[in-house]
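Each value in this text was obtained by applying a stated rule to the coordinates, not by laboratory testing. Keep in mind the model is a prediction, meaning the values are calculated, not measured. Cβ atoms are built from the backbone, for glycine too; each structure is taken alone.
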Structure 1
Amino acid sequence: MSDYLLIKLFHLLCFVYWLGGDLGTFYASGFVARKELGVEARRTAFKIMMGCDQAPRLSMPLVFGSGVHLSAQLFLVPGGTTAIVLGWLVAVGWALMVLVIHFAGHRNSVRWLIQFDFAFRIVAIALIGGVGAISLFRGQPVPADWLAYKLLVFAALVFCGLMVRVMLKPFAPAWARLVDGDAADEDHRVIESSISRVRPFVIAIWVGLLVSAALGLHLV
C-alpha cells in the first residue's frame, strides 16, 4: 500500500473518530444536565463526556495535517514536501497542546496555554478561511474549488468549536459547586442552559463534517 493510501485511510479514520466522538459527547452531556440524577451519576457521565470529547479534539488537528499531506501529494497546494512538513508540524503541535490542556488544564501553570490555544484557533480560522475564500475568487493558491470549500468548512468547524467553549464558560464554576455539594438551584439551571446553548453549534459541526466528507468524495 502506498503512503498516499495510508494517509488517506488515516484522514478518513480521523473523520470517523471526530464525528463519532462528538456523538458520544453529545449523548453523555444529556445525563450531565439531568438535575434528577445523583451527583455521582452525573460525575460519571461527565467523565464519559470528557473522555469522548478527546477524540474530536485530537481529530481536528490530525485532519488538518493529513489533509495538507494529501493535497500536497495531489499538487493541489503549493510547496510540495515543505507544505507537508509544515502541515504536520502544526498538526502535531496542535494535538500536543490539546493533550497538555486536557491532562493539566486545571493547573495555574498552564492557564497561559489555554489562552494561547484560544488565540491560535482564531488565527487558524482567519488564515484557513482566508486561503479558502481567496482561492475561490482567484483560483490560487488552491486551484480546486472543492478543496477551497473544504478549507472554508474546516474554518467554520474550528469557529463552532470556539463558540462551544465560549458558551460553556458559566458551566465550570457551577459544575465545581455541584461536585463540592454546594450547588444551588441556579447552578443546576446554569449547567442545563449552558449545555443547551452549545447544542446548535454541535449540530453545525456534524453538518459541516458531512459536507466536508461530501466535498472530499466529490458528491457536491
Structure 2
Amino acid sequence: MRVLIVEDHARLAGLLRAKLQEHGLVADVTARGEDALWMAASMRFDVLILDVMLPGIDGFETCRRLRADGVGSPILMLTARDGIGDRVAGLNEGADDYLIKPFSFAELLARVRALARRPPAQRANVLEVGDLRLDPAGMRVWRGRVELSLSAKELLLLEAFMIRPGEVLSRLELLECAWDQTYENRSNVVDAYIRRLRAKVDRPFGRRSLETVRGIGYRLRLET
C-alpha cells in the first residue's frame, strides 16, 4: 500500500512516515499542496493524508483540485480545527474522512486501512490473476486455497504485477511501486526480491508465472 503524506510540520510528517513504514506501507512526503497535485497525477497512491493548514494552497483547495484533476484516491484530512464547518468544508471538497489533531497513530492507521478497502470504482478490493488472490488492504495473498507468507515489500511487488498482469514492468517501475522516493535506485534489490517472490509464489506450486524479460524487466504471465 502506498500513501502520500501532505504535511508541512516536518517532525509530524517524519513521524507518520516512519510509523507507516514500520507497518509495511510505502510513504512519500511533501509539505506543499502544489507538489501533491503533480505527485498524485504522476503516481498511484492508495490513500492521501492531507493537512488542512499548508503553505501556498491549503488542504481544502488541494483536495478540490485533486478531485477536479480526476484523482480518485481516498483522502484523509488532518486538522487542528474541530469545528463542524471545517469538517463539512473538507468533505464537500471531496475528502473521504477527517481526523482531528492530536490523534493516536493507531486510529490513523486504522482509518488509512479502512479507506484503502474502499478504493476507486475501477480497482477491485481483491486482485485476482489465475489462482493468485491478493487483498492489498489486508496485506494477505493466496495461491489457490493456500495463504502465503510474504513480507511487506514482496506484497507490494506482487500487487504491482497483479494490477498489470501480462505487462512487462521495468526495474525502475518496480522500485517506484515498493520503495519510497528517497530510496537509492539500485536495480539489484529488485532482482533479489523477485527471487524471493518466486521461491514463495511459484516454486512450491510448480509454477513459473513470474517471468524475466531479458534486458527489460519482469512480468506476471497470464496463466490459462
Inset, instruction - Work out the source of 14 here, i.e. which of 1, 2 gives that when relative contact order in percent (Cα under 8 Å, 6 or more apart) is computed. - result: 2
Legend entry - Top of 1, 2 by distance in nm of label points 7 Å out along Cα→Cβ at positions 59 and 107, largest first: 1
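Given a value of 1.8 for distance in nm of label points 7 Å out along Cα→Cβ at positions 3 and 35, calculated from one of 1, 2, which structure does it belong to?
Structure of origin is 2.
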Legend entry - Answer label among 1, 2 for the case where FRET efficiency 1/(1 + (r/R0)^6) of positions 75 and 115 (r between Cβ atoms, R0 = 30 Å, to 0.05), calculated from the coordinates, equals 1.00: 2
Legend entry - Comparison of 1, 2 - label where distance in nm of label points 7 Å out along Cα→Cβ at positions 139 and 171 is highest: 1
Legend entry - Source structure (of 1, 2) for distance in nm of label points 7 Å out along Cα→Cβ at positions 11 and 211, computed value 1.9: 1
Inset, instruction - For Cα extents along the principal axes in Å, for residues 51-90 alone, the calculated result is 28, 20, 13, so let me know which of 1, 2 that is. - result: 2
Legend entry - Parent structure of the calculated result -11000, given that helix-only ellipticity at 222 nm (-39500 (n - 2.57) for each DSSP H run of 4 or more, over all residues; to 500) is the read-out and 1, 2 the choices: 2
